[in-house]
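> Please find the structures below.
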Structure P
Amino acid sequence: MKAVLDENLPQALAQALNALAAHDGHSVKHVTEIASRGTKDIDLFKALADGKYELHLTQDHHHRKPIERKAIADAGLVVFVLSKSWSSQPFWIKSSQLVRWWPLILEHAQRMSPPAIFRIPWKIQGQGKFEQLKL
């Protein structure tokens with residue numbers, strides 16, 4: 001699976017996840033490796049579709065605007081949005097929690113028929129539950 005982290009997440013985190021994900025044959029890039037900083041979300045989703053990316057992880061709430069939901073659908077993406085509680089966490093704590101979530105994110109994304117949007121809560125409970133958001 002080809003995944004990309006949005007520019008609101010550290011590039012170092014994308015690099016670390018890429019190194020870990022390679023163990024299972026997956027890849028992770030930071031959005032700045034694909035598009036310029038500040039690229040409009042609609043253009044970004046098109047670039048991700050062109051690059052055959054399947055998973056997009058972000059702290060932005062793309063699902064709020066109908067035009068962005070349509071762009072996600074057109075790109076055939078599975079998007080995971082970190083809940084607001086993630087934004088207040090320090091870098092190392094946020095990074096370690098995302099590494100804990102990563103196998104669950106991949107497993108969930110592989111079972112889904114794109115397009116879809118899910119919210120990732122801060123705490124992992126049981127097998128890890130995602131909230132599906134309106135597309």
Structure Q
Amino acid sequence: MAEVDGVGAGGEPKFLADANVERGIVELLRSMGFEVKWVADLGKSIEDEQVLRLAEEEARILITNDKDFGDFVFRQRREVCGLILFRVKGQDTSVKVELMKKLLEENKDKLKGRLIVVTRDRFRFTPIGG
């Protein structure tokens with residue numbers, strides 16, 4: 001039976017990690033028991049449009065470092081379950097992993113239906129869709 005509304009088994013959010021998302025974030029999600037697909041595991045190059053379509057079709061919250069997805073959601077009004085956009089300068093994966101962990105621990109119930117911009121200093125939540 002297909003899961004809907006970005007919720008997997010046990011009522012937990014489901015995620016789609018873009019290819020540009022660091023392995024450490026994907027491993028964190030999996031270690032916390034979340035259902036996550038990672039585009040890098042799919043074994044082929046996938047365009048942004050295809051990534052977005054996959055997130056839509058499988059009702060997954062998309063995690064990315066690519067701000068173009070914000071344009072898809074707001075300018076093109078694409079339907080997505082949720083979007084987590086990392087805007088953390090530098091390549092320090094451990095910082096991003098800790099931020100993701102904090103986001104999940106403090107705001108897991110606020111992921112659906114929102115664009116969440118993650119910076120070193122804060123999380124910014126913006127409602128998306130209807």
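Readers should treat all values here as calculations from the given coordinates under stated rules, not as data from a laboratory. All of these numbers come straight from a predicted model, not from anything done at the bench. Cβ atoms are built from the backbone, for glycine too; each structure is taken alone.
> Using helix-only ellipticity at 222 nm (-39500 (n - 2.57) for each DSSP H run of 4 or more, over all residues; to 500) as the calculated read-out, with -12000 as its value, let me know the right label among P, Q. Spell out each step's value before the answer.
Numbers: P: -12000; Q: -9500.
Working through the options, I get structure P.
> Taking distance in nm of label points 7 Å out along Cα→Cβ at positions 40 and 88 from the coordinates of each of P, Q, which one would give 1.4? Intermediate results must be reported in sequence, preceding the final value.
Details: P: 3.4; Q: 1.4.
Working through the options, I get structure Q.
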